[in-house]
Structure I
Amino acid sequence: MATYNRSNIVTYAIQTVLSQTEQDWELLVIGDHCTDNTADVIASFNDPRIRFINLPANIGEQSGPNNVGLKQARSEFIAFLNHDDLWFSNHLAACLDTIRLTTADLVFGVCALVMPDGQVNIGEVMPDSKYHPAYFIPASGWLFRKEIVNEVGYWLSYRAIWLYPSHDWLRRVYRKGKRIVPIRQLTWLAIPSGNRKNSYSERQSEEHAYYFSQISTNPAFKEELLTKVVFDQREQQSRFEGGKLMWQGAKNTIKKRFIALGLTPVELRFMWQFWWKGKALDKLRQTRGLPKLNRNE
């Protein structure tokens, strides 16, 4: 778990690890030179399975902290959890059952994505249950065999690539011919900071508190969430009339063509939109209310 100065929400993410039905784990929380009270919050759990490592200098994005975590990890299997995401209690168990049953190299669960307007979407669902890099699968859903890191390598800095570091790393796993298997279960929930203005500078936490409470205390929450997704999508589809519906269909067709050609459309879009590598992540930092990174470092 990479984290930076979000002590008011990292506690929710950690508690969803503690509540897993699979309890044989070690949690490495890697601080990107945290200067708030993150260390005290993590120490308050008083659990020997949780280790906090605070980096001596701020890197400014996840590749650095996550690479430290990969090097420190001692288990046969590794999972990531972003500090602003939440696992359902079955996440690790479902991932471990699938990776052992299928002998896959990497598996990932389905995500419930909470939008700023309160709408809930389901993350990318793979056609024919086959992964392709055209789809963006956030790292909080993954579980993989540690041994593949030796062949694939570590995360690359955002300055060296067009894609986000997590998307790039999963694409490299795919290009190495590793077996990637989607799990057809909802196992985690994301409240993305990148589409919430000043989420870091204002230390926004209300949504995390609400959704953590629902996950922890409401046995019917997952069913209610999926029901909400169905109705939200029906309402959205009802607005896709005439030209809008045709445009959506055209976009889906174009995406399928990119997949057939082995291309990653989001990478091409970033090249066209941002002009230089890493600019997409710079834009996300600006939205979150974080200072610009010095590209000369």
Structure II
Amino acid sequence: MDYRKFLQRSEERVLPYFGGTGVQDVGRRLTVMEVMAPGWYRTRIEGRAATLLGPADPPDLSASPCVRGHFALGWLFRGGREIDRIELLPDEELAPLTPLVTRRWHSGELLFESSDFEGDAEEEARRALEDRRSLAQLSGVAASLRAAFGFALSAHVAAERQLRISPREVMGSVLSIAASGVPAVTALLDRIAEARELERVRLEAWQRSEGLFVPHAAPPEPAPQGTSERVARALERAEASLLSQRSLGIGQLEVAYRFMGQRFISVVDERTLRVMDAGICLSGHDGDLTLESLPGVIREGYETDQLNITRW
């Protein structure tokens, strides 16, 4: 067989694009030739390269695994602990706590399909959310609805305090928040804010001791040749995907990537990919990690309810 002819073969498929440097076909990840807005696209595939030709209607996804849960701020809550980011949501805004039907894509992402049947529990929980009340007086509320409510209430109170939070940071507390209401949210947000400030001080002290701290970044410079490919490969080995990167002009690279449905930003050394600023609270141990090992630490932080994001 002449493998050169095989590699040059071109085909078109409709694929979901979630942003970043690649798209996922069945069993393989393809490199995107030009970054576009997330959406469904007619995609030309040539070898491992993908060209997004133009918007397209999604194909029939009925053969893909069905996943149900409750919606809050872009996430699907499937139980007291299980959550996923929902990709390619419809243009019309979904009401908080709406039950949804989604489909699992080959690479693990959840794709919106439709709203599901809604009962009295969702309506009563939504009124409690509007009134900043807990769900303590409501019975027969599913764990997925309680979790979605707990995060939605946390996010509303955090926004009032101009504090950004992710469900990955608060999942260990959402059920108790649903039961206790605003006082539990306030206590949690106080702990998050205090930990972030302490981490800022620790990180600055470490960077100064290493000669890495720069109060004002120099004008950006081109990253070393091949850096993008190295960064993408390092993240893929850690089951993360590169979204974007930019040189800070001081031998450091700011990398944005998606992991566990959450967008993270970290600063690494351009040559070695050693972590300069993990973008999460690590008690000053950022320099012990590389970009490839960092996602594993993020996962551990989530599983042990210690994840606290410092860069957005």
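No value in this document is a laboratory result; all are computed from the given coordinates. The structure displayed is predicted, hence computed values, not measured ones. Cβ atoms are built from the backbone, for glycine too; each structure is taken alone.
Work out the source of 21.6 here, i.e. which of I, II gives that when mean count of other Cβ atoms within 10 Å over residues 162-169 is computed.
On the way: I: 21.6; II: 18.9.
Of the structures listed, the value fits I.
Out of I, II, which one gives 12 for relative contact order in percent (Cα under 8 Å, 6 or more apart) as computed from the coordinates? Going through each structure in turn, the value belongs to II. Please state which of the structures I, II yields -9500 when helix-only ellipticity at 222 nm (-39500 (n - 2.57) for each DSSP H run of 4 or more, over all residues; to 500) is computed from it. Structure of origin is II.
Given a value of -0.38, -0.79, -0.94 for log10 I(q)/I(0) by the Debye sum over Cα atoms at q = 0.09, 0.14, 0.16 Å⁻¹, for residues 18-193 alone, calculated from one of I, II, which structure does it belong to?
Going label by label, the one that fits is II.
Among the shown structures I, II, from which was the value 0.95 of FRET efficiency 1/(1 + (r/R0)^6) of positions 106 and 186 (r between Cβ atoms, R0 = 30 Å, to 0.05) calculated? All intermediate terms of the calculation are to be shown ahead of the outcome.
Numbers: I: 0.95; II: 0.10.
The structure behind it is I.
With P(r) over Cα pairs in 10 Å bins from 0, in percent derived from the coordinates and found to be 6, 23, 29, 25, 14, 3, 0, 0, which of I, II does the value describe? The correct label is II. I, II: which one has FRET efficiency 1/(1 + (r/R0)^6) of positions 34 and 234 (r between Cβ atoms, R0 = 35 Å, to 0.05), as calculated, at 0.95? Computed on structure II.
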